[in-house]
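K.L.:
Have a look at these structures, which come just after this line.
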Structure 1
Amino acid sequence: MIAMIMDGQGGGIGSAIIKGIREKISEDLEILALGTNSIATSRMMKAGANRGATGENAIIYTSPKVDFIIGPLSIIMPNAMMGEVTPGMAEAVSSSEAKKILIPLTQERVEIVGISGEPLPHLVDQVVGKLTEMYKNV
């Protein structure tokens with residue numbers, strides 16, 4: 001099984017997710033860190049990803065080859081993260097057959113109703129719990 005964690009800007013959300021996954025799921029889950037920039041990729045690699053790559057081509061190439069895609073909601077929004085998420089990236093992630101687990105955080109002008117305003121550590125725990133559940137049932 002392969003999980004792709006995608007993040008941009010500083011990579012803080014992605015690195016928190018990877019640390020949480022490494023604590024709860026065995027090492028046989030391969031974690032790929034895909035950053036919109038090299039700083040994000042580097043932070044996620046330091047958090048325990050098996051492999052990492054940066055940029056549009058890496059994200060477009062990798063998205064259809066993984067079982068899970070995890071990241072903030074903005075990874076499916078063209079031009080999100082101050083333009084770091086290109087339309088090609090957003091389309092590749094959205095079109096992938098992979099199961100997507102998205103954190104409802106965005107800096108964009110988007111408001112999602114019906115979701116509680118949990119702090120990031122609680123949201124990361126929920127992501128890890130959901131992935132653990134899905135991983136064990138595959």
Structure 2
Amino acid sequence: MSKTQNNLKDPSCDTLTVMFDGSCPLCRREIALYQSLAPRQPVSWLDVSKESAGLGQTDRARYMTRFHVQGNDGQVLSGAAAFVALWLVMPGWRWLGRLARLPGATGALELAYRAFLHLRPSLQRWARYAEARDRY
């Protein structure tokens with residue numbers, strides 16, 4: 001684990017830290033949905049696209065390419081495993097988190113997530129267009 005990762009939060013607290021790309025319109029919409037819920041434990045939201053996130057360029061670039069969370073133990077999870085950790089603390093999503101913990105399920109979700117990452121640039125363009133259209 002890099003020095004920057006160790007400094008994200010104190011692992012002795014019970015807060016799940018969600019690291020997301022706030023410059024991505026898809027990510028912003030999804031995070032807004034999660035932020036509208038009352039989680040079972042405290043959740044901290046870190047927009048890694050902002051300078052105020054306190055990340056170096058290398059860490060920022062890594063965190064912006066995939067979804068990450070840091071758990072209570074200080075471990076940073078990425079991709080499907082990160083979503084599962086978040087779903088397990090979110091009301092209305094816990095069932096999906098439990099289902100994803102079945103043998104082989106998280107691995108299958110990771111494959112789907114990697115496929116989505118290939119589509120993400122096109123979907124981001126569409127979402128930016130939709131946002132711009134909605135503003136007028």
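Read-outs: derived from the displayed coordinates by stated rules, not from any lab. This one's a predicted model, so the numbers in the text were calculated from it and none came from an experiment. Cβ atoms are built from the backbone, for glycine too; each structure is taken alone.
K.L.:
Where does the value 21.6 come from, among 1, 2, when mean count of other Cβ atoms within 10 Å over residues 40-47 is the thing being computed? Before the final figure, lay out each step's value.
P.N.:
Working: 1: 21.6; 2: 15.0.
This value belongs to structure 1.
K.L.:
Can you rank 1, 2 by mean count of other Cβ atoms within 10 Å over residues 32-39 and just name the one with the largest value?
P.N.:
Details: 1: 22.6; 2: 11.8.
Looking at the calculated values, the largest one is 1.
K.L.:
Which of 1, 2 yields 0.95 for FRET efficiency 1/(1 + (r/R0)^6) of positions 104 and 128 (r between Cβ atoms, R0 = 25 Å, to 0.05), as computed?
P.N.:
Traced to structure 1.
K.L.:
Have a look at 1, 2 and say which one yields 11, 40, 37, 10, 1 for P(r) over Cα pairs in 10 Å bins from 0, in percent, as calculated.
P.N.:
Derived from the structure labelled 2.
K.L.:
Looking at mean count of other Cβ atoms within 10 Å over residues 56-63, point out which structure of 1, 2 has the largest value.
P.N.:
1
K.L.:
Quick check: -16000 is what I get for helix-only ellipticity at 222 nm (-39500 (n - 2.57) for each DSSP H run of 4 or more, over all residues; to 500), calculated from one of 1, 2. Which structure matches?
P.N.:
Answer by label: 2.
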